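The structures considered in this document are given below.
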Structure I
Amino acid sequence: MKTLVTGSSGHLGEALVRTLRAANREVIGLDMVPSEFTNEVGSMVDRNFVRRRMPGVDAVLHTATLHKPHLITHSRQTFVDTNITGTLNLLEEAALAGVRSFVFTSTTSAFGSALTPPDGSPAAWVTEDVTPVPRNIYGVTKTAAEDLCELFHRKLRLNCLILRTSRFFPEEDDRKETRAAYDDGNIKANEFLYRRVDLEDVVSAHLLAIEKAPLLGFARYIVSATTPFRRDDLAELRTNAPAVLKRRMPEYEAEYARRGWRMFPGIDRVYVNERARKDLGWKPRYDFSYVLDRLKAGADSRSSLARTVGSKGYHAATFAEGPFPVE
């Protein structure tokens, strides 16, 4: 099987290329930025460039995108060009080439304002059935690209699976107040309870999606660490998350106390990965329980793949206020 990976110089793209190469699978990496994981340098916006790389490809893993960190540094038109036109070009050429599986990397950020319930409401239980309410051009372009994938499945029978991934980047949090109040490791450990996933688990979901796409045809999936929380926790999670976590995983208190760490006082959403586990046969390894065990052992809680890929950042420039300028 010949697999084409877009965004191969990026965080997820590199991880996918590394993993496919290690399995002795034929892979072509496309990116605008040269790297040892990119075979062909060029833009998805250039349809001729895409067309020349598609013959013989069995599966497309489309990770190339502009992200939230680019909202201030890139124009809305550039977001449309990259995230929508680039995806359209890939879909057109994949359909013409008879590609067997097309996997589109989307984001839980696509849910937008649906992730923040009104004051006084319980935390949101976020499944694939929640209707996105994009809050910026990033969300708008990602949901539009998802709709293009659905259109190409419906009209041209292209097998397309969409993976809405939660946070897996290693960079520090973009919110200044959060960085000031919590250690970076504390922030990320807390997020594994409701909005974070390890890079290795993201890769395994993508590879399973390649295999399952011809059987499933079209579907959207949330890819996030398995939460210990339940629906009946949602009201209290919004106002007293430490109490809920103590009830579900009382062993966390001693390790957090030893490190001087704290659970966030409240959280506003919980990502639910049940459908991905059921339909794809996905078995994410890295959840809060795993992280806690590694913390107790004094070990790094990241997967070896996440450690190897490391941090790439989003911009060539550095910013005084954080890892990237906030909208």
Structure II
Amino acid sequence: MHHFLKETDFTLEQAQEVFSLAKSFKANRLNCPQPLNMQSWGLLFYKSSTRTRISFEVGVNELGGFPVVLNSQNTQIGRGETIADTAKVMSGYLHGLVIRTFGHEIVEEFAAEASMPIVNGLTDFNHPCQLYTDIFSILEHLSPDAMDINALKGKKVAFFGDCASNMANSWIMTAAMFGMEISLTGPNGFAPEPAITEALKADGLPVDFTFTTTATEAAKDADILYTDVWVSMGDEAEAAERKAQMLPYQVTSELMALANAEALFLHCLPAHAGEEVSQEVIDSPQSIIFQEAENRLHAQKAILAKLVELNG
């Protein structure tokens, strides 16, 4: 069974096909193929969601399937039923399952026990659907006709803020996969953790990301500037301390000016203007955050369609 739990669960060739398919789905939204015809796909949420829920629910429907939206607290999972039992039961009803949850081990156990494809809609470790969306959005600018992943090679990504976060992990993995340079910048104590180095080594990818506490160093000559919220779900108790530590890493027009002239600003949203990014950057022509948000729909449809193909 082929699952999509991390960025490298597709080969480079398969990833190229996903981006090309996403382009086709976007161009022909009202007349796209329906590989999920007569299929029911579950969307299981342990965490609240806006973009993940809407994009997957609409996407499953547009591919001809029926989305079944589930909240972990409103199922027997919330009353102690094991993941193993839940995965086996759901496999009898559903053709696939998207999960947005906390610990990465949850999606891994679902994948081990289920007889249907599992899609990681977000864990505390990574967010692969978002990263495929980000790469698709970048390719729309770098290689709009061919969507050629070779256009990514050597491009510099600068990541600002919590560099031990799931989004930072996903960018480290994705940069290594597509031959991009990545420089992460944040306060001491928020550097990438050993788990991402172990994940790179496990997939045979180079461990060549850099971390600096100097934001200007990361921004210099960057092609992509990326940030995320300073206080993720579950970290609310540390909000005041985190905001004080992270302030020097706000993405501002001054930092954007250090990047390449055609550099793009991306953010997985929701954004907090005046915290991780200035309103001026959000509103700038270099910001593609709303294009990026829309592209969740098209990229995720392509991921689902590719999984259906791979699983026969």
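With FRET efficiency 1/(1 + (r/R0)^6) of positions 56 and 128 (r between Cβ atoms, R0 = 30 Å, to 0.05) computed over the structures I, II, the top value is the one for II, the highest of the group.
Upon calculation of distance in nm of label points 7 Å out along Cα→Cβ at positions 8 and 88 from the atomic coordinates, which of the structures I, II produces 3.2? Answer by label: II.
Values quoted throughout were computed directly from the atomic coordinates according to the rules given, and no laboratory measurement underlies them. This structure is a prediction, so every number in the text was calculated from the model and none was measured. Cβ atoms are built from the backbone, for glycine too; each structure is taken alone.
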